[in-house]
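Structures follow.
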Structure P
C-alpha cells in the first residue's frame, strides 16, 4: 500500500501547527519512511511542525503514533514524538 489522500483528515490548526489524523493498513514502519507523505505537502499544505496521528496496520489497529513532520525541498519526513 502507499499514502492515500482520502485517508488523511485535517483536524485543525494553522500552517506549521496543523493536526492531522491518518488511517492506513500500511505498517507503522512504512508510514515513518521519508517521502511517504510527500503528496500531502501539496494536497494538505503539510509543513514542518505539523503533527500527524497515524493509526496504522491491519484494520488500522496495529499502532497509533504521534508523528512530527519536517518538510525539506518538498520531501516530508516524520519523527515519532516522545
Structure Q
C-alpha cells in the first residue's frame, strides 16, 4: 500500500501550462507546486475560520474600555505609522 494516495487532477490547458511554467521557474515538480498551493489554501481557510470563531467570542465593551482607559504613556520615537 502506498504511503501517499494519488488523485487524478484535471486542469484546463491554460491553467496547467501556467502552473508548469511557474513550477519550472521555481525548480519544483508540478505535483509539488499543486500540493503546496492546496496546503496554502487550506491554511488560509483554517485561518479565516479561526478568526471568525475568535470574533464570535469577542467582548467589544471590554475592548472599548481598554481603548479609552486613562494612563499609559505617549508613543515613543519610532512608533510612527509608516
Structure R
C-alpha cells in the first residue's frame, strides 16, 4: 500500500468486505495507512462488512477510517471529493 500511496493515485479504496476479523494490530495498521494517505493529500475509503464495522465502531474509529458499505459507495464518495 505504501508504494501505491507514494507512486499512485492519491485517492484509494481498500476493500475489506471479505475480512472476517480485525484485531488491534489490524486497526493500528489501518490508522497508520489513513495518516499516510492524508499526508499525501489523498483520501482512503475503506469498504467493510457488518462484522468489521462493528469492531471499528467499538473503538470509535468509524468516522476517522471513512468506512463504506460497498465499493460503489466508495467510488461515489471519491468522485465528490
Have a look at P, Q, R and say which one yields 0.7 for distance in nm of label points 7 Å out along Cα→Cβ at positions 13 and 69, as calculated. P
Out of P, Q, R, which structure matches -20500 when helix-only ellipticity at 222 nm (-39500 (n - 2.57) for each DSSP H run of 4 or more, over all residues; to 500) is calculated? Q
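All of the numbers you see were taken from the coordinates with simple rules; none came from a lab. Quantities reported herein were computed from a predicted structural model and do not represent experimental measurements. Cβ atoms are built from the backbone, for glycine too; each structure is taken alone.
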